[in-house]
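**Q** Once you scroll down, you'll see the structures, which are given as structure tokens.
Each reported figure results from applying straightforward, stated rules to the coordinates on display, with no laboratory input. Being a predicted model, the structure only gives us computed values, none of them experimental. Cβ atoms are built from the backbone, for glycine too; each structure is taken alone.
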Structure I
Amino acid sequence: MAYFSGLSDALRLTFVQIMILSTIAIVIFLYGMILNFQKWGAGVTGYALEPQEGKKGSAIRFLKTWWEQVKEESHHGHGKPILEVLILDILFQRRILKRSPLRWFMHFTIFAGWMTLFALSGLMFAVEMIEKFGIELPFTPAEFREFLSLPNYIFGYVLLIGVIIAVVRRLVVSDVRQATIMYDWVLLGGVFIVTISGFIADGIRTQFIWGFGLDPATAPPAALFHSVISLLFCIAYIPYSKYIHVIATPLAILANKGGE
């Protein structure tokens with residue numbers, strides 16, 4: 001199976017090549033998560049902080065301790081039911097909504113767009129793997145990819161709206177602008193580039209809105225750029241950046257049974 005992305009129309013990536021790139025990104029991600037679990041197991045809670053000299057945490061011990069807290073029936077923390085915490089605190093982020101509706105809308109659109117696009121990619125991967133194992137489905141991978149094109153567009157725009165709001169807040173709101181450092185701009189710029197490059201790569205291929213009249217021959221390398229930067233920035237880089245909060249915050253909320 002040849003993928004649309006590649007160095008040129010004649011040199012498109014194969015399924016195996018895409019899987020190798022994806023595996024590399026996932027391995028880098030998992031290694032970073034193990035390092036974070038070890039730090040958290042040593043009592044380090046702040047971003048970019050290291051354990052005290054000679055103090056080493058255990059990733060397995062951290063996960064066991066966290067799971068015991070989640071299962072604990074005593075009302076430590078705020079004592080909210082787990083299902084309520086999952087839906088209202090993590091999925092719909094009600095804590096942010098109480099503080100600022102605009103900030104909540106920004107966070108929610110970025111979260112919903114990012115996670116939904118990730119889930120759709122996972123579904124596409126599952127269909128392709130099922131087809132590789134020779135299991136018949138009522139549709140082909142190509143047909144399923146076409147079926148996903150509309151939700152991909154919708155949630156791509158959802159993500160773009162959230163990123164644009166984040167950029168405008170950092171430019172217009174004085175408190176946010178003063179608290180923003182260059183590293184924050186790098187993170188935000190990375191998400192912006194990933195989002196825009198996806199629209200452009202698809203636009204060049206379909207000549208729809210985002211094509212900007214560019215030569216269709218540039219579509220495969222544009223798609224390759226989007227694929228690589230998405231794997232590196234949206235998967236591999238997460239454990240090593242401030243975006244680790246998308247994992248750390250839900251873990252903390254679940255352990256505390258919701259609340260602040």
Structure II
Amino acid sequence: MFILFGHSKSQIHFKKITEDIECPVCKSHNTLFVYSYGRYFHVFYIPFFPLNKFNQIQCSHCKYTCNENELPYSLQNAVYRSNLLNPPKRPIWHGIGGLLSVGFIVFLFAITIIGAVIGIRQEPKPDDSRKELLKIDIEKTTENPEYETDSVSFFLKSCVHESVSGMKTEKIRYYTRYNGDKILVLLKVSDMKKVEKSTRKELVYAVENCLDFIVPEDTERFIGVDGNWNMLMVKTPTASELKGDFADEELLLPFYDITQP
């Protein structure tokens with residue numbers, strides 16, 4: 001029969017009665033031992049919490065065994081005095097199931113509190129419309145910018161081509177635009193993996209140097225180099241990420257903020 005719950009016992013202590021007391025059956029002296037047991041409640045044989053403790057007495061000579069409450073009064077006192085010197089202690093595992101249950105409840109409570117503190121339950125922020133504007137501008141990049149529609153990109157293409165080596169600059173795509181006293185320069189490079197990481201940032205430096213010839217010094221410059229799958233490098237007035245493999249494109253978003261007069 002399958003048992004869901006119940007109670008069981010285990011031996012928790014064992015010692016000899018040191019007093020000179022004789023066995024009530026065989027009359028042998030110094031042959032009595034105290035076996036201490038602890039009962040516990042279990043669920044699926046997992047101990048959940050402790051119950052009572054009890055003692056049994058056994059004679060090592062005649063093997064007479066009885067419960068403590070069945071002994072003569074003098075023997076009961078001897079067992080009591082022996083336990084005072086070295087009382088039996090219940091093992092922790094008698095209540096391991098209850099401890100785990102309490103620990104699990106505390107863990108869930110802590111997770112709930114931490115989640116509330118860090119704002120897990122807050123509603124997600126609305127999408128930033130500036131990201132869509134940046135995406136549209138990246139799509140406007142071209143290998144052949146025209147002077148009439150994008151004079152800055154037209155100049156940068158020839159200037160960068162002369163300034164950077166070790167890269168197929170003729171395949172780089174450009175797009176630029178102004179927003180008040182800010183300028184956004186976008187480049188798209190499809191074969192950046194073929195360029196050494198240590199030299200990739202030279203492309204951004206070349207763009208900055210070329211801009212010095214045609215853009216006023218006090219103009220805030222936002223430069224982004226896009227790849228096939230993500231933004232590779234970013235440089236703005238406040239931050240830069242120039243490792244050449246991944247950059248946070250959100251650093252470019254302040255360019256789209258309305259410039260206050």
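**Q** Out of I, II, which one gives 31 for relative contact order in percent (Cα under 8 Å, 6 or more apart) as computed from the coordinates? Before the final figure, lay out each step's value.
**A** Numbers: I: 31; II: 11.
Of the options listed, only I reproduces it.
**Q** When FRET efficiency 1/(1 + (r/R0)^6) of positions 155 and 179 (r between Cβ atoms, R0 = 25 Å, to 0.05) is calculated, the result is 0.85; to which of the structures I, II does this value belong? If you can, show how the numbers build up before the last one.
**A** On the way: I: 0.30; II: 0.85.
Source structure for this number: II.
**Q** Consider the structures I, II: one of them gives 4.4 for distance in nm of label points 7 Å out along Cα→Cβ at positions 35 and 211 as calculated from the coordinates. Say which. Could the numbers behind the result be given before it?
**A** Values: I: 4.4; II: 8.8.
Structure of origin is I.
**Q** For structures I, II, which has the highest computed value of FRET efficiency 1/(1 + (r/R0)^6) of positions 59 and 115 (r between Cβ atoms, R0 = 30 Å, to 0.05)? The partial results should precede the final answer.
**A** Values: I: 0.80; II: 0.00.
Checked I, II; max of FRET efficiency 1/(1 + (r/R0)^6) of positions 59 and 115 (r between Cβ atoms, R0 = 30 Å, to 0.05) sits with I.
**Q** Further question on the same structure: So distance in nm of label points 7 Å out along Cα→Cβ at positions 11 and 251, computed for just one structure, reads 4.0; which one of I, II is that? Walk me through the numbers on the way to the answer.
**A** Details: I: 4.0; II: 7.2.
So the calculation was done on I.
**Q** While we're looking at this one, here's another question. With Kirkwood radius over Cα pairs in Å derived from the coordinates and found to be 20.7, which of I, II does the value describe? Kindly include the intermediate steps, with their values, before the conclusion.
**A** Working: I: 20.7; II: 26.1.
The read-out was computed on structure I.
**Q** Continuing with this model, one more query. For which of the structures I, II does the calculation of helix-only ellipticity at 222 nm (-39500 (n - 2.57) for each DSSP H run of 4 or more, over all residues; to 500) return -9000? Display every interim value, and only then the final one.
**A** Working: I: -21500; II: -9000.
Structure II accounts for this read-out.
**Q** Have a look at I, II and say which one yields 8.4 for distance in nm of label points 7 Å out along Cα→Cβ at positions 83 and 195, as calculated.
**A** On the way: I: 3.3; II: 8.4.
Among I, II, the structure yielding 8.4 for distance in nm of label points 7 Å out along Cα→Cβ at positions 83 and 195 is II.
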